[in-house]
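Read-outs throughout are calculated quantities, based only on the coordinates presented, and are distinct from any laboratory measurement. Source: prediction; values computed, not measured. Cβ atoms are built from the backbone, for glycine too; each structure is taken alone.
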Structure P
């Protein structure tokens, strides 16, 4: 339901803890591309339109097996983009609220861009449910090692091919991002599982306390984050504020703000 903005602000100010849940729309205000639908993806990556490849086609581990330079064309370009992108002011607003209201907090995101950590959020309080582009693993995999992505990538935009491929330090084979891709059967979830364990411990300490959930930019096409917010919202003492310019609807007496992430957070700040 739509809600009174002042009431939404009070939910944050009066909470004992804050959970921030975020989907791809969180990065739009930082200038990151919106992959919503094929047209959105092809606008960001016109070369894939000429090849007839959708986002689902491009974000597939088979490229690293069949043509690693082509696989790294997409993910190397995204690595460079995320490194160059500065988190928008909404990230700092969230950090300010956590400090101002002395809130325990945790971030749950489907984004693989590492923007929350770059903005100053503690690595130990972030759950990246689909992994991170800033970590690598073996394509096989030959072992369960996951290591930081410290490579520099040069991409030929005309062909979307990288000049080099990442290699596994253990077997010398191809390395890929430690990201859950479409049709993925070799993703190593160990790092994300450790994050999930920390999140579970965080939740276990909140029994009987007031919890505010701020969800931003989480769509229904891949509803992982929306479902998590809604599942949390069914628990006693939990209030959800959904900020979404396209799909703001939420049931159960929770709050809906029909704005983009940055604009919605700025609106709440005026009432806080």
Structure Q
């Protein structure tokens, strides 16, 4: 089994959206300068003996051309080269979108479900509570600026079958799905056990970066449920300790420089 990390570009944003209270004024220093940071966006291709599995889909390449509403283009601008488009990252691994029959989406936000239209032929696995919440929020009114991190066009894609996940379970041999709610109502992480390089944990936006992971654990700037968020990070830490695992931080630009990206792989 091989695991490829696909580099699908990066977002930019105010650090306060990532680490809660990253820059805060005080009585003595009421005026502080914010920090504008880069957030790498990754997808994960698992070349499994039972068939290729794709985890997360990055952002739609037309995001900055009107596919995203203007407010999200301002808050989270996407930067993506032609090579970083998902189909071209897959090509680096000798894979075409149509070869992938199973897709797992951690949650339905714009930088994780943005290329769902490429996989209408596939079985799609997503957190039940996040899927239901996302479908509801984009249909309450027609104003996309009120839909948070969800894009209605991403959610309107008809696929072979949606599978709504509620429990932790073994998805395939040596590949486990774990539920990590908090950032959104539901979020699916992956635990992958490799023969040579041990256990890899992909918690996605449960753990934006190493600063949030701690110690001490810090809150994200954007949370649906802060109590569940901290419980989920502790769950990741317990799994890491149990398996002496490597945790892959979802949007950490310094960490991203240290990992192998496609066409290199973990095995």
**Study point:** Answer label among P, Q for the case where FRET efficiency 1/(1 + (r/R0)^6) of positions 30 and 214 (r between Cβ atoms, R0 = 25 Å, to 0.05), calculated from the coordinates, equals 0.90
**Key:** P
Study note, to complete from the structure: When FRET efficiency 1/(1 + (r/R0)^6) of positions 46 and 230 (r between Cβ atoms, R0 = 25 Å, to 0.05) is calculated for structures P, Q, the one with the largest value is Q
**Study point:** relative contact order in percent (Cα under 8 Å, 6 or more apart) - structure with the largest value, from P, Q
**Key:** P
Check your understanding: Which of P, Q yields 2.8 for distance in nm of label points 7 Å out along Cα→Cβ at positions 126 and 238, as computed?
Key -> Q
Exercise for review: Tell me which of P, Q gives 1.00 when you compute FRET efficiency 1/(1 + (r/R0)^6) of positions 70 and 166 (r between Cβ atoms, R0 = 41 Å, to 0.05).
Suggested key: P
Revision key, fill the gap. Comparing P, Q on distance in nm of label points 7 Å out along Cα→Cβ at positions 118 and 190, the highest sits with P
Check your understanding: Which structure, out of P, Q, was helix-only ellipticity at 222 nm (-39500 (n - 2.57) for each DSSP H run of 4 or more, over all residues; to 500) calculated from, if the result is -10500?
Key -> P
Review point. In terms of Rg/Rh (Cα atoms, Kirkwood Rh), which of structures P, Q is highest?
Key: P
